[in-house]
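Okay, got some structures for you below.
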Structure 1
Amino acid sequence: MLIIDSKDCENIDKALKKYKKKFEKSKTLLQLRERQAFTKPSIRRRMEVKKAVYIQQMNDGKFD
């Protein structure tokens, strides 16, 4: 549960902006999307390895 401390004289737009920023930083939406479908641990590890290989190739300059 996100709590936003707002002053009485603060604009509602500023409070909403603070809420959106705090919501994004908490990564709640990413967790919800991840939980929509179960991913087997073996597939999750395979995806992590593929991502690591891709990042390594990008750092080595094999892609233009």
Structure 2
Amino acid sequence: MAKVLISMREDFLTKIDEIADAEQRTRSELIRQALREYIRRRKKGASANYARSAEILESLLFD
């Protein structure tokens, strides 16, 4: 499996970790699932522009 290095705000990472802990998942599992859902929604035409796509991804991570 390939590894990817990304940068994000510390508070964003903290929220991701809180959700992952609550769901008893790893950080990587949570982010992979969020990206799978993002791709699925994008393929279905849920988002026509980049700004809307970013909102979808954020909602997946923070709902």
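Structure notes:
- Each of the structures 1, 2 was assessed by FRET efficiency 1/(1 + (r/R0)^6) of positions 19 and 43 (r between Cβ atoms, R0 = 35 Å, to 0.05); the largest value belongs to 2.
- Distance in nm of label points 7 Å out along Cα→Cβ at positions 3 and 27 from the coordinates reads 2.4; which among 1, 2: 1
- Each of 1, 2 could give Kirkwood radius over Cα pairs in Å, but the derived value 12.5 comes from 2.
Taken together, the values in this text are just the output of simple stated rules run on the coordinates, not laboratory data. Since the model is a prediction, treat every value here as computed from it, not as a measurement. Cβ atoms are built from the backbone, for glycine too; each structure is taken alone.
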